[in-house]
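Next up: some structures, all given as structure tokens.
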Structure 1
Amino acid sequence: MKLIIAEKPSVGKAIASAIGATQNGSGCIKGNGYIVSWCFGHLMQLFMPDDYGEQWSGDWNFSQLPMIPEKWRFKILKGCGDQYKILKNLMSSSEVSEIICATDADREGECIFRYVFYSTGSKKSVKRLWVSSLEEKSIKDGLANITDLSHYNSLFNAGFSRAKADWLIGMNGTRLFSVRYGTKLTLGRVQTPTLAMIVKRYFDVKNFVKAKYFTVDIDCGAFKAKSDRLDDEDMAQQRLTLVYGKNATVKSMDREEKKANPPKLFDLTTLQREANRYFGYTAAQTSEYMQKLYEAALVTYPRTDSQYITDDMENTAINCVHAVYKTFSCFGSEPETFSVKRCINNKKVEGHHAILPTVKIAETDIDTLPFGQQNILRLISARLIMAVGEVSVYEAVKIVVDCENNDFTATGKKVITAGWKDTETAVNAILRTSKTDKDDEEAENDSILPDVVIGQTFSSISAEVSEHWTAPPKLYTESALLSAMERAGNEEYDDETEKKGLGTPATRAAIIEGLVKNQYIERKGKKIIPTDKGIELINVVPEEIKSPKLTADWEMQLQQIEKGRYSADSFLHGIKAYVADLCDKYAVRSENSAFTAVSTSSLGNCPKCGKDVKYGKSGAYCTGRCGMVIGYVYGHKLTEKQVSALLSGQLISYTVKGAKTIVQPSFRQNDYNGKTTYQWVAGYK
């Protein structure tokens, strides 16, 4: 029999259904010559420093650093031992002749399978199932074209190298700077540069000094025209006096036909950005909804970085368009013609193609899906029909009027063929969009200008001075932050630039959530701002820790490892040298820490580890570095008195913006990405 190992139980069940395996077993499904089993995402993880022995356990100190394992070791995640034993027994069973890796077709999926497979010591032949959809046809086609696992060695090398680099930089950096400043600081290869960008943008906004400027606007009857920017109000008034009541003459009129091409299909990052703009969903929420839709075979593989499909998918995409119009009557009737070919670019598809809805949507009652999944599915479907729609054509018009030897300009545009823009307008109405945080430059004036001729005169014009202010940069929204993370490291970014960036489409959501969990950033509406704790961290860590460019360059090297163009050993050699140099330079205690405690007395004992809790500039913290969230409740910073009361078993309450919050002296366990944290239990009145 052949053993198929999926990444999650839900995926395993989808595969079993497609191949006709129906007999339920312990942690597996059998039938039709197959055994289908699964992981629970990661079943194994790298050893933590304490797991390696006495040299890295106990109280943190500089003598432990740098921590560089001679041999990387793994342990089974808590709660996964039973399923690991099932997989190990199946892999060693004489009943199994061949193993098929069917974990998600990306770096992480490759690591999930290989960590388990290598740890069992199995020597059986392994094939790789590579699919971008959990539709029955896709699974059957994939099984008919399985390849040897070794074809994906470069993908695993990139994933394992990333995991080791994150460990080396995160574990060493966290201990190094925690000991240096005498308090728990959490650093990460990608997390810290991302935080640095957020802090920089925050201070760019905070320190922005707005400047007043003026324009003189003249009224030509059917349209108005503006002067150039004038920084001096007296000069603006002089210009007004000069032209008021005088005649103005059309100096030039330019008409240019322009085209607006349809948007590309979604990759994960652009989908997360649009979902944040339309619905306010976090990147993590969008990823969660997408995973559920993927497991239900309603969309294709979510964690892609491509916005194109391949030429052999043309008919598939056409069928998807038909399915969208059949499913969503709100998008109107299907046009007679549309162009899928515009979405095809073989060179831009390396691992997975762009996100598409599947034809299964036409046989699914969409209204039965959870609301968040419905929104994401509609957004993906709308993007498809926009991407294959007609080009939008419009005429851009610019009129220059002369008055007393001064130029005044009016701009506008006239739609010739709406094309895909009609669909966008309908989508905005359907989804009731409130997106106002566009990252693009201010759009052209949409007003329709009249036909005029050169030399045409307007008599006795009226005029006025308009006051304007320069606009500060905007605080990051999650949409804008995802874009910034994607573009980091690219000095001149365009569609042809190979993306470096911070993290990958699959990891950026977790990076942002990690910063929130560690209380380095907080969300205020759609805006993301750093906390005092986050600002203090960026203030004290050196540039080589928080440089987005350096981290983006590492990501480029990982991409090259994945393509077989760069050595994993060379990459790790550079990371180890970087860590060793960092420890050599900064392994000394700082006497001027921004994290020095405000109160030296204990507020009480940490309910998790029993160590003293003290109060610092960023709030209360556990001196035992156990990870207990002490000083905040849903982003609200508790006072020293409130923390002390909770630790002594008292209930507290406070009011923020009219909402009363009651906090109990007990804790709720949160599991996130395999890590367990605890937070105060709170409720609203």
Structure 2
Amino acid sequence: MKEILIFAGTTEGRKLSEYLAESGVAHTICVATEYGEIVLHPHPLVKVHQGRMDQEAIREFIQAGEYLAVVDATHPYAKIVTDHIKGAMEGMTVPYLRLKRDMQTGKEGAQMHWFDSVEACAKALEETRGNILLTTGSKDLAKYCISEEVRNRLYVRVLPSVESISLCTQQGICGKQILAMQGPFTEEMNTAVIRQYHISCLVTKETGVSGGYQEKLKAAEQAGIPVFVVGHPLEEGMFFPELCEKLSGIIGRSLAKKETMEISLAGIGMGSRNSMTKEVWDAIEHADILLGAKRMLEGFEAGTEKKAYYQAKDIIPYLKEIQEKNGFSEKKKVVVLFSGDTGFYSGCKTLYHALLEEIEKGQLQASVKILPGISSVAYLASCIGESYEDALVTSIHGKKIYNLVKKIQREKKTYLLLSGLKDIHALGQALVNADMTDCQIVAGYQLSYPGEKISRLTPEECRELKEEGLYTCLIRNPGAVEKKITPGIADEEFERAKVPMTKEEVREVSLCKMNLHKNAVVYDIGSGTGSIAVEIAALSDEIMVYALEQKEEAVALIQKNREKFSLENIAVLKAKVPEGLSELPAPTHAFIGGSGGNMKEILSVLYEKNPRMRVVINAISMETICEIREVLSLFPIENEEVLQLQASRAKKAGSYHLMRAENPVWICAFNFCEQAAKEGEQASI
């Protein structure tokens, strides 16, 4: 079987070997020393030849094997070895490929990166992260300042002359970025500057002994940062991605792409170092790239590239761009920071699934994992010695929660995440408006930070707070009232005036026939006083009800009843149907209490918006019943139920109770059936 032959002994050669092994490509790798063999990862497809060879020995070695291509991945300065390989292959038909050292991957010694021109060096700096120490003087400064992003990270060491400083200011280098100093500089001096200004990359010219070149290299090596050197002659060959593409063509198949990123979605607790898990802290310390909200990124080392991205729409395009630039080089470690715990009211879930989708589609070569954190609720509970397994835990941090006051009314304890001062002001006001002034609020402010404070407040005192920052609260409600789990609000409790209203018994049966579920989206068409909308919305805070009426008086009554029962999950719309339905989200259920003679048109729109929804219709006249039966014959339906309901209520007359009958009401319930419609279409073809 023909193989690939690699002359290595460098990081690039080892990476090429690993990449070919992962791709299932057999190859032989030649190294000169025992150490060169030790650092290689053993693999069944890899054979290693250790020992130095001259030109003739190389020729004999190549001729003795069957090779598809020979890759020269020796050190850039090993010119003699490269000449021997080229000389040995003269007259051979086997392709010779030179693997050129990637500017971003050289790791031996002081991490040297060579450039033949200032322009090339300046361009490469755009791909770095952190602060840059420029020791090439002021002459070529303009070329390094073309990129504003690079310019803002430069610390420029120049002579303390008016001319040099003037050139700096002309290029937009501000005072704190100018290090006006006279050499020579010792290794210790260079090291001190690197540490003082958190330098992540040093730029120099190959100036020799008199220019303090070796002292710069030693200081950079001591600090563990790369050195960009202008003056290295051009090297022939191909960088890693290009060479791999070339090998793909020679081998006759695509090579498997390696993961280019290791993505961790990390919960950082409240944000202080002490509230993070060791796993999260270790991930941050070893990260190449840190992403997250701006406030979360503050305080981390400048040596890590940081971007204030925390949403999938920003993060995914950025990671794809990094992947494109990174090619097949060393795997990048990316950490995305989330406040609190990643599984507790966090944006982590959305990003996690978005990343998985991109990975499955092959758009990202990456792995992704979640690192949990400590939530502020858990932290506050530990501070005050109060459990949270028997409490309602919810959040208004950056999100809308329907019926928050009603939730608090039903619970003895509520833990609540808030965004800031505005939220705790609103909480206090809402409790005051609901006459819940006996509630006790334990407010945790800036938890885990030096300014941490835990206060016990009344709702009125919440409105008076002045300190901006993050709050987490425990709300104790001594007057908690258990939530009803059945419909059944008495007719007398509704604001009614002269607007017709579906009576209590009919509401209860109609609601049962609707088969409602959590997260239902319900249209209440011809809502009247809004009694049906109120009953539905009160069943679950997760249900959303759209109450539609075209009469001004009725719309005003629905608004009053919505406010009376504190139900924020009802949207009241003055609209004629079916026209008023067009802009609404697709429904899962609809109740039709009044159609205004447009039953067919209403059902047509409902079927178009959701051909599997549940519909319940109330009718009191024979004409309406006939219309319903005729219209329904035009639609595919299933699970049909039709019943007539007549209820009588006892009314006291002296010492007797007399029964007074209510008007009979027809209730028609059914599901649209999409499959039946498709079958009917197919049968007509």
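Tabulated data for the structure shown
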{"quantity": "Among 1, 2, which structure scores highest (criterion: relative contact order in percent (Cα under 8 Å, 6 or more apart))", "calculated": "1"}
{"quantity": "When FRET efficiency 1/(1 + (r/R0)^6) of positions 141 and 389 (r between Cβ atoms, R0 = 30 Å, to 0.05) is computed for each of 1, 2, the largest belongs to", "calculated": "1"}
{"quantity": "Computed 29.6, 98 for Rg and Dmax of the Cα atoms in Å - originating structure among 1, 2", "calculated": "1"}
{"quantity": "Answer label among 1, 2 for the case where mean count of other Cβ atoms within 10 Å over residues 53-60, calculated from the coordinates, equals 11.4", "calculated": "1"}
{"quantity": "FRET efficiency 1/(1 + (r/R0)^6) of positions 61 and 573 (r between Cβ atoms, R0 = 30 Å, to 0.05) - highest-scoring structure of 1, 2", "calculated": "1"}
{"quantity": "Of the structures 1, 2, the one that 5, 16, 20, 19, 17, 12, 6, 3, 1, 0 was derived from, the read-out being P(r) over Cα pairs in 10 Å bins from 0, in percent, for residues 85-428 alone", "calculated": "1"}
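Any read-out appearing in this document is the output of simple, stated calculations on the displayed coordinates, not a laboratory observation. If you're wondering where the values come from, they're calculated on a predicted model, not measured in any experiment. Cβ atoms are built from the backbone, for glycine too; each structure is taken alone.
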